[in-house]
1. So distance in nm of label points 7 Å out along Cα→Cβ at positions 38 and 62, computed for just one structure, reads 4.0; which one of 1, 2, 3 is that?
2. Upon calculation of helix-only ellipticity at 222 nm (-39500 (n - 2.57) for each DSSP H run of 4 or more, over all residues; to 500) from the atomic coordinates, which of the structures 1, 2, 3 produces -12500?
3. Taking Kirkwood radius over Cα pairs in Å, for residues 254-389 alone from the coordinates of each of 1, 2, 3, which one would give 17.4?
4. Rank structures 1, 2, 3 by mean count of other Cβ atoms within 10 Å over residues 214-221 and report only the one at the top, that is, the highest.
5. So if we calculate distance in nm of label points 7 Å out along Cα→Cβ at positions 22 and 278 for every structure here (1, 2, 3), which label has the highest result?
6. Output the label of whichever structure in 1, 2, 3 has the greatest value of distance in nm of label points 7 Å out along Cα→Cβ at positions 198 and 382.
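What follows is calculated from the coordinates using simple rules that are stated; it is not laboratory data. Values in this document were obtained by computation on a predicted structure and should not be read as measured data. Cβ atoms are built from the backbone, for glycine too; each structure is taken alone.
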Structure 1
Amino acid sequence: MSTLHNDQMSQWDRENFFHPSTHLAKHARGETPTRVISGAKGVYIEDRDGNKLLDAFAGLYCVNVGYGRTEIADAISAQAHELAYYHSYVGHGTEASITLAKMVMDRAPDNMSKVYFGLGGSDANETAVKLIWYYNNILGRPKKKKIISRWRGFHGSGLVTGSLTGLELFHKKFDLPLDQVIHTEAPYYFRRDDLDMSQADFSAHCVQKLEELIAREGAENIAGFIGEPLLGTGGIVPPPEGYWAAIQTVLQKHDILLIADEVVTGFGRTGSMMGSTHYGMEPDIITIAKGLTSAYAPLSGSIISDKVWKVLEDGTDEFGPIGHGWTYSAHPIGAAAGVANLKVIDDLNLIENNKVVGDYLRAGLIGRLADHPNVGDIRGVGMLAAIEFVEEKKGRKFFDSSAGVGAQIAASLAEKGVIGRAMPQGDILGFAPPFCLTTQEADQVVNATASAVKAVLG
């Protein structure tokens, strides 16, 4: 496996590169390894030391079609040679961006109208919030501005989006969350306080907490509610029975818009084209990113519903052009990557493979690990899975966070040639492999995981 290097590349890295989500001091001192990734194909990545690892997290849930797709690389190259960049302001576009917009809308729920392109999931959610504020100003409701998010939700790392995120790591020492963002109960059935609750009972509990929050803050002050169809970085947690139907009833009653954050779930991750469709959601705005291009180039989107779009149109008739835009919105190279990526998903029937092999992967994890005394829960949907570790199953006693059990297991797993992710809040090992994963590769993930759990927990 990768070892510490004293060569120039490692030195340059430590001296110049500010890495995200990293212990900065240890990295700068050379106390932690630098892994330089040099290539990848299918579900495998390779570093400069020749170590080949099965990436069972698809980068960060994003390389949906797998690595080394020459069709996408060729599309990027062709676009760069033709037109590498021009902006999309004031009605400008490219064939790639216009084609991709059409392809996105063909895959979006029927009530959606237009797609705005950005660069990453954070700016897609930032756009959604800005547009909701604009929407309410146009409607003459200047006080209706607060956004409800859920604890353990992940929506980005900016000031507003980091506030929407409901994870301690992203708030600590950053003076977040901002006042415009308020949080409600996470739909996390395994972590319910009352273990006697059924899933339906717990959904009703989440609804009650939401109603109490709205009553406290005043519906006249609340503009939107943002939620991932299933919690992603907060633990890979599908919603409990009846959750989204009940939540939407409350939102509609109080005229609160629903933002579905599909940065992780969009374009097949759940086994359905869109997570909103999978869970019967009817959002007013859908945000997308990762699976849009499978991360072959940065690109995101905010898909706007007919209802919201009509108000935005009326707003520009009254107040002139909308004052929102990014320099690289609808970047031609990103758009070309998106067009090619969605074609690959369709041509190779990857969403169907995702469903079949994703079910196979979870069944394998359950078969090998469900009876382990420190495995509290194994869950997921589509090509998503998570294992949550507990100190004691009976009474669901969790490990002390300082022990870092999840991180230890993820490290042991990497030593065995498989990448999973230690989720940032709790002892949870997450999996989100590329959709092209085979049953044989799923077996490799299961076997390595079982071995890692045994190495750390016995």
Structure 2
Amino acid sequence: MEDVESVIMNKVQMRSRDKETRVNNFSEVNLGYNKEEAQKEANRCLNCQNPRCVKGCPIGIKIPKFIEAIKNDDINLAYEIIREDNLFPGICGRVCPQEKQCESMCVKVFKGDAISIGSLERYVSDEAIKNNIKINNKKKSNGKTVAIVGSGPSGLACASILQSEGFSVTIYESLHKAGGVLTYGIPEFRLPKKIVDKEIEALVDLGVKFVFNAPIGLSLSITDLQSQYDAVYLATGAGLPRFMGIKNECANGVFSANEVLTRINLMGAYNRESKTPVYEAKRVVVVGCGNVAIDAARSLRRMGASVSIVYRRSELEAPARKEEIKHAKEEGIEFLYLTNPKEIIVENNEVVGMEVSLMELIDDGTERRSVKEIQNAIKKIDCDMVVMALGTMPNSLILNDSNIKTDASGLILVDDTKTNIDRVYAGGDAVTGAATVILAYEAGKKAALKIIDDISI
């Protein structure tokens, strides 16, 4: 018989695919809770009178209430409660860093494991999809129109709220498929595209219109959109990759993580017969240790390469989710911490290795410790492909044909989501720089509420 204290203090671990076989395919690694597991985990929740977890959620999901509905096996109610604040629970339940947000605030962390809020949110969404549960509280049309530029999480969130409130919303997307980073950036084994498609489908059911292959700044200008719509929301993200500026960074075999992930996720390069294949490599070095770096490393491992991650700090400072690092290690990816690239070594302009310097941490009292180079501590790593995963910047295409004010790094300047241009709003990564899906969602929600306040009858 299971120890009672263990049941109370320890969370129900989510089942996952066998680590030896999953590196050979792109099937989702985490398998989710079944009914028994979900209810067992839900019953650990204390239903606090002052729920700290809600304060830790950027969009304020009523967490104890939906968990209580799970306890009572009322999935319809649980789904309805979540959807009051989050239109994309299947996405957020999978990719949000709950351990740094809602779960970090759970009172149970003081003695045991936090409630697995993300896993329970995913369970509710998956059950709702399986049982074809739909929530549609759309209000009567108010005759107002809004154009949204970009169909990533911020744009989708803004659209879902505005359309539900009676606005007529059209989303302009430069690519041929909706979802933004959800579609081209996050791999199938972490976020199946059928989940993204299903939650976008809910927007189509609401009446949101999509215009694809429409790069605003080329096909149409901001001025064009202003003349056609009552408001414009810029949710263009931050998709322009950063590089280090080290020697031979332009050699054949050096890529941004953006290109690698876009080719694999959006363009189908995981299929060996793809017309847009990913670069074939035997030994890959990925620079960086955020979620994008881990996604690129795990994807290329599945493409048959041996992969190492180099990161100038320690695992403690790594921005990636702990679960993703754990999964990467299980899949045979090597982590070289306190290691910083100095030069890419080439022969005939082809990558053959990387020269790195070893680093040491400085205890300077900051939360994210600084590093310095250890003198004369240089070594060589053999590789035939280098992937830079150092963060991203906003793409300037849309800004080149407008007078929208930006800061020195190209981020759009806003005052409570409003740009300096009348009736033009902005949010998400285009304003903050690369961040999480849920923070982009929060920005889209905030912009929607501001637009409602500004232009409603």
Structure 3
Amino acid sequence: MSLHSDQFLIDAEDRVFNKEHRRKLAFNILQYDNKVVHGKEQYDDLEMARQRASSLKWKVMENLDKYLVEFEANFTKRGGKVIWAQDADEAISEMMRIMKSVKAKTVVKAKSMTTEEIHVNEALTAENIESLETDLGEVIVQLRNESPYHIVTPAMHLSKEDVAKTFNEKFNLPITSTPKEITAFVRTRLREKYQIADVGITGANFLIADSGSVCVTENEGNALMSISFPKVQIAIAGIEKIIPTLTDLDLFWPLLATHGTGQNITVYNSISTGPRQEGELDGPDEMYVILLDNGRTHLLAQQEQRQALGCIRCGACLNGCPIYKGVGGHAYGATYSGPIGSVITPHLSGMEEFKHLSYASSLCGKCTEVCPVKIDIHKLLLYNRRDAVEENLNPFTEKFMFNIWKKGMLNRKLMNAGGSKIKNFMLRNFFSSSWGERRELPEVAPKSFNEMWRGNSK
């Protein structure tokens, strides 16, 4: 077992038996579930929309090289600059080169899981550059020195009382501060930072090939401010974020909003196509897009699992997953948690270290059922398990016992040998720890079905 696997078991057990943690998580997910029901009412035929989105994403995966080159050509036409980054180190190196060229001291950063993936905040802090999250949820977890708990809702694990306590400790706000009062305080504080920030950093919900545009979807306007005020903007986006045309947003914007937050559409939807042009009143003087691979082409090469690259990061599979509802986001120990995180993380960060996440599933299929782009998530988890076995990554004990099991299942005499007493003794003494302390071991019946059949046939 890897260190990540061992830590996952420790953290998962800690969270799942923490009643207060589960209460907060259940409450917040229930609010989401109630909103999604109403959000889906905007569709006359939701299944058709999902199928269209799925087909479009497949088209993109099959023609990713073409669309990326098309995006670069159209983006650079308007003065933008595209940087191709093979991995996190290269992306960080290019980002720091830009920072040094403009002598950046302060960065405002919009919510982005891609920047979390390559640890942008840590890299900036190491260079003594102030990096400020601007999304309210991200502000909260940054103040608490935590990673985002959820793809869409970074502070889902916290109650309003927890948040008030954090702001009391950090800024001496009254412990009784309401969410409205805390939000007003954050906005006032950030407004000053927007005006002095040297660089704005965002992710991208979508990259539009035919117009060379970067699309950012949000509810607070913080990304829009991060784009508008600083003289330099950097968008860091995975190569899979491409969609073919501007008109495709008509499909993807509502799907993302409905499955992400239960809205018909999010409040702010920004489309940036290069730096500020002549006659425009706001926007950056320089705009960069860093196209990040970081294991994505490895996933693309997997015939069965490549469809996971179609994920639009709505978080619906997390909210529907019974495992996530128990252990929460931090237990996964990876940027992307929940079912989709369990699929992609072994390919992005290494199967040997993260194969255990593919087993953190009941395979109930709820994740596949709720996915707006119809990714067969639970099936992809099985493919990951298969790949781990084929790569000889499973422990010796597991392989040994499965070989014995296989031989027994294929040989009737071996299956019936020993009797139930010996078999139950073996289970109690050799399998109880791996089965789990809180699970009852199955008990072998005195007679197998085959033995009872033969007895009744006489």
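1. Details: 1: 2.4; 2: 1.8; 3: 4.0.
For distance in nm of label points 7 Å out along Cα→Cβ at positions 38 and 62, the value 4.0 is produced by structure 3.
2. Working: 1: -12500; 2: -9000; 3: -16000.
Structure of origin is 1.
3. Details: 1: 17.4; 2: 15.4; 3: 16.5.
Derived from the structure labelled 1.
4. Details: 1: 12.9; 2: 16.4; 3: 21.2.
For this comparison of mean count of other Cβ atoms within 10 Å over residues 214-221, the top structure is 3.
5. Values: 1: 3.2; 2: 1.6; 3: 6.6.
The structure with the largest value is 3.
6. Numbers: 1: 2.8; 2: 4.6; 3: 5.4.
When distance in nm of label points 7 Å out along Cα→Cβ at positions 198 and 382 is computed for each of 1, 2, 3, structure 3 gives the biggest number.
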